[in-house]
Structure P
């Protein structure tokens, strides 16, 4: 029977919670399972480590320290000032989470002319608890290994 290992494609259902409050920050339960190529840095470091060796049907719960999740400290290079006019029709407000062509960001400060935005992941510095159920495990194709990610259903397509 196959188990989660490097160069396998794993499909999992997961729920992530903040251990201090129990608040759910992400879950795949009402969506398709999360499918990823194991061992190619597609996931936060501790996530893969904790499910290694698991088999289909296994349920695993673990809590990751910040250094095994999104890191312990914000990267100051990821905090930038953006002229207000760059927001177009949107009036930026503190706390807004928006998407740009370089990723998700949070507005952290607004003046008359500039908005300070933070591209750091919102979960930097936080411990995270995951409940994971292994749905499927298969061997990765040579192409998936060469590209460094899963293809096909739940994975990445190049079309």
Structure Q
């Protein structure tokens, strides 16, 4: 997951990435455990898992703040990072997972992975569409601002002439 903002050889960054992944996984895992507990009627344990999951989420956000500094992540940059991540998932990660699942005869995993490949591709396409739409809006806005600037310059020229 190496971020574009730090030296990928940095042990600290590698540790933050691992911690981010671990806290993120704990958040989802505890939400899932809460779901299982609730399904058995154990509401009290479900709430404990949910409360802990929220703390894990805050821990993950703390790591994300260091990995993806808010001052350096514009909406366009966030979209680019998301496109890269989703593209990696459907072109490299999931296909290699699929190959292993096929080799082991794990048909349920193959089906799940196939669904994830399709969804990751859709996610990348959705992010790309948003990025392209934003670029068009920015280009249109730039033309409007240029028109305003020219109008102001013409007015200033009349006043100072």
Structure R
């Protein structure tokens, strides 16, 4: 698995050695995406976590403009991720049954990704509980940071909405 050294710097595997990361070998594979190709689509079922090891991706969400009609939605790019920090996404699929993608991910350039499948990932965590605990803690930290950021965003929107209503 030639991509294991790339994963050493991934936040998912923070605190683990290359040998410990290698326990996820049966759960993972490397794939390529061409620029413009969809990696994940918001609302679709998810059974994988993906790690960016080369290239750049954009993460977007659908915004409802007026009604509930499909034509009343627009994709809004929220963030662009680069290979520098080996970002991972799709982590909720590793934790939830019947998980749905909460955002769309598109290759902004040609990309190399490591895909980790849910069932063999969970099996590796069960077989190596100390390693699995560290990985799950890393996922929990990312989810907590995301929740904290989104809570601040909701507060900002609520404040702005309140100010508009007062006028």
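Remarks
- Which entry (P, Q, R) yields the derived value -29500 for helix-only ellipticity at 222 nm (-39500 (n - 2.57) for each DSSP H run of 4 or more, over all residues; to 500): Q
- log10 I(q)/I(0) by the Debye sum over Cα atoms at q = 0.13, 0.15, 0.17 Å⁻¹, for residues 86-149 alone from the coordinates reads -0.50, -0.57, -0.64; which among P, Q, R: Q
- With FRET efficiency 1/(1 + (r/R0)^6) of positions 102 and 134 (r between Cβ atoms, R0 = 30 Å, to 0.05) computed over the structures P, Q, R, the top value is the one for R, the highest of the group.
- If Cα extents along the principal axes in Å, for residues 46-93 alone is computed and equals 38, 22, 11, the structure in P, Q, R: R
Taken together, the values in this text are just the output of simple stated rules run on the coordinates, not laboratory data. From a predicted model like this one, the values you see are computed outputs, not experimental measurements. Cβ atoms are built from the backbone, for glycine too; each structure is taken alone.
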